[in-house]
1. Which structure, out of P, Q, was relative contact order in percent (Cα under 8 Å, 6 or more apart) calculated from, if the result is 30?
2. When you work out volume of the Cα convex hull per residue in Å³ for each of the structures P, Q, which one comes out largest?
3. Using helix-only ellipticity at 222 nm (-39500 (n - 2.57) for each DSSP H run of 4 or more, over all residues; to 500) as the calculated read-out, with -8000 as its value, let me know the right label among P, Q.
4. I have 9.9 for mean count of other Cβ atoms within 10 Å over residues 6-13, calculated from one of the structures P, Q. Which structure is it?
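Any read-out appearing in this document is the output of simple, stated calculations on the displayed coordinates, not a laboratory observation. Since the model is a prediction, treat every value here as computed from it, not as a measurement. Cβ atoms are built from the backbone, for glycine too; each structure is taken alone.
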Structure P
Amino acid sequence: MSSESIKVLMVCLGNICRSPTAEVVFRNEVANRKLEHLFDIDSAGTGTWHIGEQPDSRARAAAAKRKGQLHLLK
């Protein structure tokens with residue numbers, strides 16, 4: 001494998017629920033396998049309504065129940 005990281009981008013409409021949740025779930029799975037050095041993981045939205053906003057409070061609450069770090073995303 002080359003020294004370049006594997007780029008993974010989770011995409012949804014607004015980037016406040018689905019894609020940031022998928023990003024955190026994938027980050028956790030990668031970390032559990034100690035493979036963080038292999039990946040560059042991010043999330044994005046196709047719309048411009050929520051640029052710069054944190055994920056939705058309901059998504060953050062659901063992630064917190066499962067030890068997700070969704071609150072750290074912007």
Structure Q
Amino acid sequence: RWGTAGLHVRNCVAVATDGTAAALTLETDAASWAGLLTGGGLATLLDSGAATVSGGTAEQVAAILALFDLPETG
């Protein structure tokens with residue numbers, strides 16, 4: 001049911017994309033993505049192997065996620 005999805009962020013505007021040709025990717029399943037968006041930590045996902053980063057670093061992914069008002073991680 002779920003394919004790929006992406007966000008192109010430029011000038012503080014995020015536009016939904018299909019994720020094709022993304023320079024930086026975070027690959028995870030839908031449940032882990034939902035957990036991340038509702039307060040789960042990126043480091044927890046990466047450490048458990050539930051997510052992987054390619055084309056950059058976890059710090060770059062964290063910087064992009066910090067642009068959004070996500071719940072604080074516990």
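1. Details: P: 38; Q: 30.
Answer by label: Q.
2. With respect to volume of the Cα convex hull per residue in Å³, the highest-scoring structure among P, Q is Q.
3. The structure behind it is Q.
4. On the way: P: 13.9; Q: 9.9.
The correct label is Q.
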